[in-house]
Structure I
Amino acid sequence: MKIRFGYEIVYECPQPTPMIVTLSVHYTRVSDIIVPDYMIADPPVPIAAYRDTFGNWCSRIVAPKGSLRLSTDALINDSGLPDVVAPRAKQTPVEELPDETLQFLLGSRYCETDRLSQIAWHLFGKTPSGWDRVQAICDYVHKHIEFGYQHARPTKTAWEVYHERAGVCRDFAHLAIAFCRCMNIPARYCTGYLGDIGIPPPDEPMDFAGWFEAFLDGHWYTFDPRNHTPRIGRILIARGRDAADVAISSTFGPNRLARFKVHTDEVVEANKA
């Protein structure tokens, strides 16, 4: 299938403001792109691109005084298949984990493994290891956390999500990531596009989505405690330890987000004769 996707983001800045923007599709999907997701700036500003330590494509700009509109409208090929489910995937002992996965066992800005370790072992210590344990963590988070945009807070951590029992998709992911790490399962945060393909459209406006990947049996597998079902059409933008590593924008000066719109939809092609 083909998916059309993009965004429109408008910032208002009282003075020239440096920004780091992470909005480009992840390099692992480059071969699928039909129409590139070039970032268009209005008014035009110089854009310098680089790859961060997690392999994500980032752009550096200086927003001018006044209004800056960033947008893209792109097209990508997708398999049309839901997230992979591998119930027999086993947990790898820590001493056998690849070096590059070890950082995803440690605590991070939004995932306080030190504060949640005892709770995690109490809740999941008797569950079967491997896929079943990650699934049990996702089941728990989905059941016990209430979703709602009114619960969003940029400083909210996994510890706070656990106690407040409410949050948005990134909060669901942070708590599940923290629990996985406490149980010695590497887990990393993901952000990207996730349309309503194959499901009834929700009432809420579309946004970028947050989910996570867990390392089992030599592979990274997608898990989504917010939606709690394999989904079709994920388009990855960035991965990191938590949301702090994959912020859509990091601004270095005063600004106001004046407009934010995301779209991602399956392209329905007319039947050929």
Structure II
Amino acid sequence: MAQLIDGKAISMQIKNELKEEVADLKEKGICPCLAVIQVGNDPASSVYVNNKKKACAYIGIESLSYELEETISQETLLSIIDELNHNEMVHGILVQLPLPKHMEEEAIIKAISPEKDVDGFHPETVGNMCIGSKGFLPCTPAGVIQLLKRSNVDISGKECVVVGRSNIVGKPMAILLLRENGTVTIAHSKTKDLKEVTRRADILVAAVGKPKFITAEYVKEGAVVIDVGIHRKEDGKLCGDVDFDDVSKKVSAITPVPGGVGPMTIAMLMNNCVQTVR
């Protein structure tokens, strides 16, 4: 049976480390502060925002909440971001995505100061990641790296395949695996002979956005499989991009959904918040 890579346990480990660090910072009179902006009341976004607030409270990070009407103008949102950029008491700014259709996500992301861009989405932040300069790392890919490291999975020299090329997960995931000396292939919807490519992987990261897309015939015996996807089935239960029951019989280690990558995203967001004052 495959080793279950427990994101809940590993994320709690990270949060406890951060809790100690924040307690030390507070003794020096420093209190990290995260501003979270949500536009509209999308149910999934509300759940994520609530989980972020809970994590802040647990670790000791102060959180400011901006719950804005869906109808507010882009100019109003940009004005709030500008105010937070100049507020020295605020160390991190997060705008919950997706935004309403009348707003331009790229313009909003670019408006956040790179020094406070704890999501790691600003072009300057992405550039720093690509060249290995200091800066925030995008939370989900950084969480995957921590899952692997803390589960004693050696990345160096391994054949790594990332299925998916989004700006939020696929592309940065490939870069971070490369930074850990993995040999990396990015596969996507136009990849020919996808199964042949994924079966080469010692470490396979599924971020394709299709429920149970990766089956046992996509993986090689003994591979490590990380499932970034999350989908709600008709019966209300969650599943990932990987057919867990099928694939887990063939691999050496695998993340579950839920309880795998998801908790790590929030843990690494908290890490970025603390990094602002380190």
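FYI, it's all coordinate maths here, none of it is from the lab. Not measured: the values here are computed from a predicted model. Cβ atoms are built from the backbone, for glycine too; each structure is taken alone.
Thinking of I, II, which structure, once mean count of other Cβ atoms within 10 Å over residues 157-164 is computed, gives back 19.9?
I
Where is FRET efficiency 1/(1 + (r/R0)^6) of positions 109 and 253 (r between Cβ atoms, R0 = 41 Å, to 0.05) largest, in which of I, II?
Once FRET efficiency 1/(1 + (r/R0)^6) of positions 109 and 253 (r between Cβ atoms, R0 = 41 Å, to 0.05) is worked out for each structure, I has the highest.
Upon calculation of Rg and Dmax of the Cα atoms in Å from the atomic coordinates, which of the structures I, II produces 19.1, 62?
Label of the originating structure: I.
Using distance in nm of label points 7 Å out along Cα→Cβ at positions 77 and 189, single out the structure from I, II with the greatest value.
Structure I comes out on top.
Comparing relative contact order in percent (Cα under 8 Å, 6 or more apart) across I, II, which is largest?
I
One of I, II was used to calculate helix-only ellipticity at 222 nm (-39500 (n - 2.57) for each DSSP H run of 4 or more, over all residues; to 500), giving -5500; which?
I
Given 18.8 as the derived value for mean count of other Cβ atoms within 10 Å over residues 181-188, which of the supplied structures I, II does it correspond to?
Comparing all candidates, it corresponds to II.
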